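No value in this document is a laboratory result; all are computed from the given coordinates. Being a predicted model, the structure only gives us computed values, none of them experimental. Cβ atoms are built from the backbone, for glycine too; each structure is taken alone.
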Structure I
Amino acid sequence: MSSFSFEDLTNDEVEAAEALYGGLTDDVRRVLDLTIRTRADAEQVGRARALLREAADLLAADAPEGPAGIHYNAHGRSWNWGNTVVGLRNAFAPPVRLEWSDDGTARSAVHLGAAYEGPPGSVHGGVSALLLDHLMGETASAAHTRVTVTGTLTLRYARPLPLGAVRMEAAVADESDRKITVRATIREDRPGAEPAVEAHGLFIIPRWAQQPETPPGIGSLD
């Protein structure tokens, strides 16, 4: 199971840390994009690498080993900054920001640039699967009111998804005991755009999540 750890921080301190490290991540995300697209010459690349090595040494001075995990404080605030889809401190994360409707439908509009390219000019199919899996898991969790894990995920790639602004949407299609079926789509974010990828997923509420007296990690996840 993921690592959960308590942090003795106030909500104001968490927000200050988000502003600090979120700004750093935005800078790294820009460097990531420019590394792909730059035509700088050898001298410029050499200078850039020296500066990046200096930056890495500064950041490495206090960088614990291991996964980032999920943290929480005494005020009910939690954060998952290393997550590859929504992580505020993960430069690979677009990041995805969710919008919830009253009917439980989850949506997100996000920009996918050069770092997410597969076929020329199009989003990599694995990236679409990654984003939809996360969106569908969030949907199955009913806005974090229950624990779910992915059971199966089926994708239909109907057409290429151009790089740039995209929009995705997910909704619960069926629920039965511990099984939750979710359907989702991702498409170019423009009027009249047809779904580029359609997804169907089965999500499971673990047995231990229905038995609070059983510690996470003990028992079956089926």
Structure II
Amino acid sequence: MKKNKIRKKYYQYVMEHMAPPTKLKTFLDFADLQKEDFYEKYNSLRQVELDIWKKSLKDVLSHLANTEDFLAYNQRNKGLAFMFSWFEFMNSNQDFFRNCKTLRSPHFIYGSNDFKKVLKAFIKKIIKTGVASQEFKERGLDPKYMCEMFMGLFFMNLRKWQTCSKKKSKKQDDFMDALTEKSMIFFFDSLAPNLFDTFIDLMKHQRSRK
């Protein structure tokens, strides 16, 4: 069985039971899959779940990359568009994401996994392109620190989404939209040139005449 079929069966299991399988045998029986065939593709059920997260993230990014409006955005708006698109996707699939184990795992947030690698690659490219086009200010910091800041805000929003999705209402939706927007404005404002940067540039220009 191919990986995409195993992922589909796992998704179906969670949707039908509103909980992830706790034992491999339970899932294998549900998916009509032999243990040997499963281990050819995955090492554990956790790995299947993480792969669904990674594939979902790649699908959202791929969809955006093929959208004319997204391609015309500056880097700030690309970041905002991604965050809103991601949580729109999460809302559309909330019964799965809210009931799987991943969100309850500290390792998902604080450990290393392929989902985080894809997310870091995306924001690293946003920052690099923004600096090259002078949309963002080069502050002499290692880009990894800004990537970590973005990751922290992303997972803060994700944890809050988990809480809000349990008691779905327009008020909760409006709260999440505002949180997403404000957190991204804060992040990109920290990269953008500010009044202090303008003052420094002015002083440098003044000194260059001496």
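Comparing structures I, II by distance in nm of label points 7 Å out along Cα→Cβ at positions 36 and 132, which one has the largest value?
Working: I: 2.0; II: 5.0.
Largest calculated value belongs to II.
Could you figure out which one of I, II the value 1.00 for Rg/Rh (Cα atoms, Kirkwood Rh) was computed from?
It was calculated from structure I.
Hey, Kirkwood radius over Cα pairs in Å, for residues 4-83 alone derived from one of I, II reads 14.6; which structure?
Answer by label: II.
Here relative contact order in percent (Cα under 8 Å, 6 or more apart) was calculated and came to 16; which of the structures I, II was it taken from?
Values: I: 16; II: 20.
It must be structure I, since only it matches.
Of the structures labelled I, II, which one yields -9500 when helix-only ellipticity at 222 nm (-39500 (n - 2.57) for each DSSP H run of 4 or more, over all residues; to 500) is computed from its coordinates?
Values: I: -9500; II: -24500.
Label of the source structure: I.
Check the numbers for FRET efficiency 1/(1 + (r/R0)^6) of positions 44 and 148 (r between Cβ atoms, R0 = 25 Å, to 0.05) across I, II and tell me which is largest.
Details: I: 0.00; II: 0.40.
Largest one: structure II.
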